[in-house]
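Below are structures written as structure tokens.
Just so it is clear, none of the values below were taken in a lab; they were calculated from the coordinates. Predicted model only: the values in this text are computed from it and were never measured. Cβ atoms are built from the backbone, for glycine too; each structure is taken alone.
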Structure 1
Amino acid sequence: MLLGLVAFCLLSCNKSIDNIKDYYKYINSPSSGLVKMKNIGNISFSMKYIPSDFYLYKACKEFPNISKDSLKKEYENSFNFILKIGPSEAADVKFDIMTETVSSLAEFQEQVLTVNFGLQKFIRLKMGNREIAPVLVETENVYGLTQHRLINVVFAKEEFEEDWTNNNEIDITFNDEIYGTGKHHFLFYKKDLNNIPELDITK
């Protein structure tokens, strides 16, 4: 625990990180303030902020000849999150969040449709008095290989840029009408987002 905290302090005190392994470690550390978690019974929910540098790195690895400047501008115009839903660590028996939370084929089909195509209406970004819907919600296809599901959530920064100047926190809400666990709030602070080190290898 102490070693992990020391390592995090060393990473966060630097204004840049020059390798993807350390960068990934930083954004996944609870101490960074970029990951918010909730456990309700046997189900775990987490919302993670993904910096634009991380997506830029992935795109440049996949398409080496792509224009980095235009791509960087595009990513910086959005706020990107990943919602993870899966069995909690406290669950006595691990289960697939999709196939083992329903009691019939009809329920399964309805749940698949909602998770893959209907989540956008359940997720909002709240800042001050404004409430904004995501421009994209996309569930990753895991082909049944994992017990959890990852959902990419994207908000257009232009929709709340003025509010961002006057507020110090962002509240991402998820109204869970799929598993019936209620409305969840994932609170992110401006200071944590502003403190994210730059990923040097994306330059």
Structure 2
Amino acid sequence: MALRRGFKTDAEWYAQDVRRELGIPETGKLCPWSLARHLEHIVVDLSSFQKEHPLDVARLRQCTGAKGFSAVTIHKGTARLVILNDGHEKPRQTADLAHELAHGLLHHVPLPLSDETGVRMFNARDEEEAHWLGPTLLVPGPAAHAIARQRVSIEMAAAQYGVSEELMRMRLNMSGAFKRAKAAGWR
């Protein structure tokens, strides 16, 4: 599904606006846990349910990769609770939390977790928007361009921003940072 016209520009605006609110430079690292506190989202690790629901936690951790449980936001009135799979590596948790916070920033309407037959429910457009905004929050355009301009390796940049190399590579490509760096003779 294609993003609506202008959404990518809006995503960059959200990333900069959040940084201004939190007092972070436009190329600075954003901690999604700090953003969650700022947005008054409560973040709870999946492992905190281990004692009361060991089989459920084990089942959720059983699947890995794209099909595995990453995170979910539960709504109760205006309150938002994010349950995060803390069994994943920290860069994955960072991306998953940013994705969930993106839903909140975009005021996506919550859906039931599943239908009456147990099939997971989701809005494809909302997921696509959160899939774009989450990484943009973590590595906004100005940061991607600075990384490319300074010739920082993907490995070092990913470590600096607390994200996976895959996410960093994606943001450097999608922001046009690699292309601009090459055109300017930076790479």
Structure 3
Amino acid sequence: MKKQTWRIYLGKIPYKEKGNFWVSFESDPGLKTTKANIYGRCLPCIQNLYTQLKEERNEIALGTAYNCWKVTAVLHSIEECLSLLNEFEKRVPTGHVHGKLGSSRKDSKTRVVVFHTESESERDRVREALEICLPAVTDSAGEVTISRACAVLYDDILGNWRHWHPQTPIKHPENVVSVLERIKKTLYMSEM
């Protein structure tokens, strides 16, 4: 029996180049981790944050968010994003990877490839691999950034992720109301 070649598989790609959209990717052809994480990890994490903010707590118990890492490569187009995944397949054909590519901003001039990891060692492995692959894909100095949890929700109330602990005090209580509104929209979209 022939061993299957290591690959990165894509979810459904929308028929548009502009606007906001995300395409999932994973080294499992069924995108099993991606699908399981949506309702088994991501949604409960967001609900946990929402509950704690509604209870007007002074600190947040991060739970799974504390070990949730995003390793992001910023590129110019969807074509560059796909080329980066192709380069990753060729140069680093090991381990399990999953994430998304695209943008959440309609007017953005860039697109991103976001790898999701659940440990610091995996985060560092993916970051190093992206730094090797990126120069083969883009002429400009593409950058690789690291963030923790859903930065769009957590950063505005907790500040820089480098200073977080499993229990992290709310540093910006003035932002709680706007974060609650963003979470409500996110949870509403997940119901659809």
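General observations
- Mean count of other Cβ atoms within 10 Å over residues 44-51 from the coordinates reads 17.1; which among 1, 2, 3: 3
- Identity of the structure behind 6.6 (criterion: mean projected area of the Cα convex hull in nm², for residues 28-115 alone, calculated), options 1, 2, 3: 2
- With helix-only ellipticity at 222 nm (-39500 (n - 2.57) for each DSSP H run of 4 or more, over all residues; to 500) derived as -11000, matching label from 1, 2, 3: 3
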